[in-house]
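Once you scroll down, you'll see the structures, which are given as structure tokens.
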Structure P
Amino acid sequence: MLELSHVSFEVDDEGQGREIIRDVSFTVPDRRFVVVTGPNGGGKSTLARLIAGIRKPTSGQIFFNGEDITEKSITERARMGISFAFQQPVRFKGIRVVDLLRIAAGKETNLSLTDACEYLSAVGLCARDYIEREINASLSGGELKRIEIATVLARGSVLSVFDEPEAGIDLWSFQNLIEVFESMRKNIRDSSIMIISHQERILNIADEVIVIADGKVERQGPKEEILPGLVGTASAVPSCNAAEEAVK
């Protein structure tokens, strides 16, 4: 279980402290699919980076399975089972897809091709076409996103955090991404998933929704309670059509 307790984060703005995250407290229980949403500039991506360890809170604590991880590094958190997927996946010239999957699984030399192919198939990619491809500019944004998700699966993460996975991909890739997340939701066992997103179709997959606005938790609860107040509210969640336009 992930727990944030009175977490705040501020940056120096011309000699003045400016709060981005303000006294945020919430929990992400085990075996839950949680979506964090809210207006642009509300602090969602900063919150994801605080959880991953890319940034450190100015105050407050972050606990993971009962252990205080506030001061732990990205690497230490990864070893504990926390994975983070960026808005724009990194390209690795000279590294093949199979190599990346082996690194993610911690089996640089002995991850079988069969296992690697299963991870690719799970995200809707034909393993035969991708297993030997390089992680370079020849791959589209949608392909990179799905390969990145395959590495998360290979890592066997306890908590997977995705920062706006729909960013920068076309409508066809967005549809495939939704199918991947729906499959992950159905197969949650001893893990949890947190997605930073304002896309209605991703919100519809959630068990719980957390609304972040102006750096604070505005609302949190089951999807059935939170979504009716969000859909159609321009300041929180764009309509389905607007969401689809945003990813074209």
Structure Q
Amino acid sequence: MQELNESREEDPLFLDSVARSFHVLECFKLGSRELSNGEIQKITGYTFQTVNRITKTFEAEGYLVKNERKKTFQLSIKAIDLQFKFLSTNPIVKLVWPILVDLREKTKGRVSYCILDHCDIVYLARVAAEATDYQTSIVGRRRPALATAGGRAILSQIPTDEVQKILVASDLQAQTPHSLTDKNKILEEIQSTYKRGYAITNQETLLGELSCAVPVFGGDEKPVGAIVLSVSNDTYSVENATAQLVPLLRAAARSASL
């Protein structure tokens, strides 16, 4: 867990207690469904008393549910309310949804829309393929931007100094035997993505899956996200995907751009 930024702590408008509370909530995105106060203390480095007060408050406000027998907490159904509010009022998600559905019908692949958030991409809309699994259909899922076609498509359109910062901050781990983990090679791939106008990965994040992605642009011609099309590499080779799928993907991205 990141320590609080010292410059923020010196800001008279910055509320340290609120920041610590959100850091406690963020512990639940690290993979554990249930956490005890002691486990949260180890993750955050906060005192047990601080963690206890924060979890008690979130429990009282309905954002955490306590398992009295195990003395653990988990996120409550109320935690999804903020996601619903964000997605239902986001103009780009509203615009892109029918475009994703149409692309799904044309290709039979899994189609997603993602945005860049620090070193990750976050999926805001997903239309499942005929054969898919639960994890790859979840909205809100995060993936390392450098390792994904969607992330590389977006990164190819932002200033090099910003990409370099993400390269430095990212801790890449191989997700499959085909994953690129050398940051210099990833940078080369991002530069190639810029030249050809689309990103493509073959089994880098999921075995048996090939993904293509094209950036979506806002009114200021800056990237606001990417549309990602994922198919089985038993059905499509890189060459076939480039010839048959990328043109459809580009047309969809143009329709989604503001």
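Coordinate-derived values only; no laboratory data. This one's a predicted model, so the numbers in the text were calculated from it and none came from an experiment. Cβ atoms are built from the backbone, for glycine too; each structure is taken alone.
Once mean count of other Cβ atoms within 10 Å over residues 120-127 is calculated for all of P, Q, which comes out largest?
Going through P, Q one by one, mean count of other Cβ atoms within 10 Å over residues 120-127 is largest in Q.
Further question on the same structure: Supply the structure label, taken from P, Q, corresponding to distance in nm of label points 7 Å out along Cα→Cβ at positions 40 and 144 with the calculated value 2.0.
Structure of origin is P.
Out of P, Q, choose the structure whose coordinates give distance in nm of label points 7 Å out along Cα→Cβ at positions 88 and 216 equal to 3.3 when calculated.
P
Ok, one more. From which structure (P, Q) was Cα Rg over 2.2 N^0.38 Å, for residues 64-103 alone calculated, if the value obtained is 1.86? Don't skip to the end; give the middle numbers.
Working: P: 1.51; Q: 1.86.
This figure was derived from Q.
Here's something else I'd like to know. When you work out mean count of other Cβ atoms within 10 Å over residues 152-159 for each of the structures P, Q, which one comes out largest?
On the way: P: 20.0; Q: 23.1.
With respect to mean count of other Cβ atoms within 10 Å over residues 152-159, the highest-scoring structure among P, Q is Q.
Can you spot which of P, Q the value -9500 was calculated from, given it is helix-only ellipticity at 222 nm (-39500 (n - 2.57) for each DSSP H run of 4 or more, over all residues; to 500)?
Structure P accounts for this read-out.
When relative contact order in percent (Cα under 8 Å, 6 or more apart) is computed for each of P, Q, which one produces 14?
Derived from Q, not from the others.
Kindly point out which one of P, Q the value 0.98 was derived from, the read-out being Cα Rg over 2.2 N^0.38 Å, for residues 80-191 alone.
P
Let me ask something else about it. Out of P, Q, which one gives 60, 39, 39 for Cα extents along the principal axes in Å as computed from the coordinates?
Traced to structure Q.
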